[in-house]
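Since every read-out is calculated from the coordinates, none of them should be taken as a lab result. In this text, all values refer to a predicted model and were calculated from it rather than measured experimentally. Cβ atoms are built from the backbone, for glycine too; each structure is taken alone.
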Structure P
Amino acid sequence: MPTLLARSPITPAVTRPEGSGVRRIPRVVGADVPVPLRDGGHVPYANFDYAASAPCLEAVHEAVTRALPYYSSVHRGAGYASQVTTGAYEEARETVRSFLGAWRRSAVVFTRNTTDSMNLLAQAVPAGTSVVVFETEHHASLLPWKRAVRLPAPATPAEAVSAADRALRSCPTGSRLLVVTAASNVTGELWPIEELARVAHRNGARIAVDAAQLVPHRPLDMTAHGLDYVAFSGHKLYAPFGSGVLAGRADWLRAAVPYLKGGGASASVGETTRWAASAEQRHEAGSPNVLGAIALAAACETLSACWSDLAVREEALVGRLRAGLAALPHVRELSLWGDRAPRVGIVSFTVDGWNARDVALTLSEEHGIGVRDGKFCAHPFVRHLVGGESAVRASLGIGTSEEHIDRLLTALAGLTRG
């Protein structure tokens, strides 16, 4: 389709602050929102629930606001607004491709979230594919597979690699897929995805990585790590507009029956239906979530411009939190691989004598602190760590401050004294 614009006016390039070269940490919408307390007072909200859903970046909000006046249908409209919207949508796809370091010929399919992405991949794998997955996975990666070997929690990263190697070697002849997280949504610990990718390929398998908890904190390069598929969610990447991504090798996706059947996925319809040839068209039936894709791309561009600053800041905050928790005698941090395992800004813990829900409610009602309690859609893993109990999870992000950390530690110290 001819285009009137070299670049869409609604997705301008991210600009960096002028001056010393030090990049400004981006801001999130609602960072200082006041919340009520049980005693009738109010305090600025201390959000420690980023691992569930992160607030919207101001840059993402601005990108969506710019897009709204031009919003129209994509791909099949000849009008100016449709051309602008189509351009922005496809630019968003290329931005995500660059953000992930995906191969040029990789598919980048927009979905609703990580769960949707993994279910799409599960529907697209060839019949009879053997899937190997650890019990430590989020349910989005644990549950969709028709034929899966579930491995127990490994005691070390090296054991994870060797267990995957043994399991893949034992699989029947045919297609094989290793499914693994990049960063645990329970402990924040980083998994050795590059080593696991090498093991998978050595055994004639592919690897699919759940990167939902990694990409809000660290850059990811699919090509450098040798990853075949990556899935993540916009709502965890400061773009809460209902969009996610499945990126990776296109052949299985092109060969699969469309995930959803409808307009856009079909090339021609008569007595028989011929499906679209490209993986993206085939699995993006119906009117896509254009604003979600634009929001996701804006988040990718914003984070890519300041990774090093974000990492340094997060490491300092996580260190402050973990050191404070370690000093509390009745608080136990959860870990699969020990205190020194590298991790992103996710810390889960239990408090002796306290139910996890009661801890979360007390922190909210008396201190204006939002944490997550439960089993975090990772029931087998949490049972491995704490038996039948639930835990409390504090997850950090761009809006987290030292004051938030100190407020949480002070509140927990009060609970343990009580």
Structure Q
Amino acid sequence: MTLALEPVQTSVPTTLNTRVPLVTGETVEYANLDHAASAPCLGAVRAAVDEFLPWYASVHRGAGFASQVSTKVYERTRDVVRRFVDARPADTVIFTRNTTDALNLLARSVPRHTSVVLFDTEHHAALLPWRGANVRRIETPRNRLAAVSAVDSALADCPPGPRLVVLTGASNVTGELLPVAEIAAVAREHGARIALDAAQLAPHRAISLRQLDVDYVVLSGHKLYAPFGAGALIGRSDWLRAAPPYLAGGGATKLVTAHDVVWNAGPERHEAGSPNTVGVYALGVACEQLAGNWDAVVAHEHELLAQLRRGLADIPGLSELRLFDDDGDRVGTISFTVEGREPGWVAAVLSAEYGIGVRDGAFCAHIATFRLTSGTQALRVSLGLGTTAEHIDRFLLALRQIVADGARWTYAKPDGSWAPAPDPRPLPEFLA
């Protein structure tokens, strides 16, 4: 099955394109320019889930035929995800809820007295789980070469013992790619391991855990066009096997007596409870779809990103956020501010009057956003497989009109967030 580079089906509408109401009473095709937060459901994923649901049953706990089918689906998906990131044969695949869950699991599994090195501009999922560890938090330099040197220096200052570098693959604020392979090489010189936060990278680029020479990769299904609540931690098994179970419960145990518990040693050790089999299967289908179409996925994104950046360059008062002064590779995510316009207000106008979804705020990366904006919030546009040239054109035209002429409707902040006042847009029938 090939991956069509046209608007993908979401999990709710039965038609190809979702139409949303405007405050003017019209409806338009929704322009989802917020893929970095959550990507819509790929049509092939939805079809696969519908096909699997009649066979859904307990995993690892039933002799019934449906249970056997569900168990095979669940376990085979480990191999799918392992291949998706080109993991080593001995690497373990642990299914989690998302990237945040996966990194918290890893943080609970590092040996005592491990030194953790990371940039302060990381997404909160990568920044916060290590607060109790021996953390070296580096201020992100303005170019990629200096970033490599900064990690080198930080690792050299670490005390003897285990060391771990935590690094994002692509910034969720600016879309810029980090020099993962170069930093991994430096980490190896210091005997350190490296954990790659691929939440924003995995939907846009092929990942090879082996070629990058990283020890762990984490990712989220809801950013990979599989919004059914599953993610994964993939990597070396020794720390994970030695750590206490992430959750205590059924499935994590090999034997329970009145006085003792024998825990499983494999990935099940950290997967207590009934697993999210549907979400795991959806994640695997999305991985297979993307893995077979990377050339088309990247070409589609590059074309639309170039169109977007050309248009943004012509809008007065717009300032694009960038971590690095050097213009390296990036995924389809751009954040910016507009002089004299509050980001939340602009986002509300884009939604209510033009049917365009963007993100405003600090993007769960407060240190990065506030540093790059000198203390204010920003707007973020992020592209994906559901994005079309028309979406980009409509967004650029709308932004020019908003900057030049303001809004055509009235807006207020009754609960701290901008919204139309009044807001006549009807909710979908299933919410009515």
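Have a look at P, Q and say which one yields 12.6 for mean count of other Cβ atoms within 10 Å over residues 31-38, as calculated. Going label by label, the one that fits is P.
Quick check: 2.7 is what I get for distance in nm of label points 7 Å out along Cα→Cβ at positions 175 and 287, calculated from one of P, Q. Which structure matches? The read-out comes from structure Q.
Here the criterion is mean count of other Cβ atoms within 10 Å over residues 103-110, and among P, Q the highest value is seen for Q. Which one of P, Q has mean count of other Cβ atoms within 10 Å over residues 255-262, as calculated from the coordinates, equal to 8.1? Only structure Q yields this read-out.
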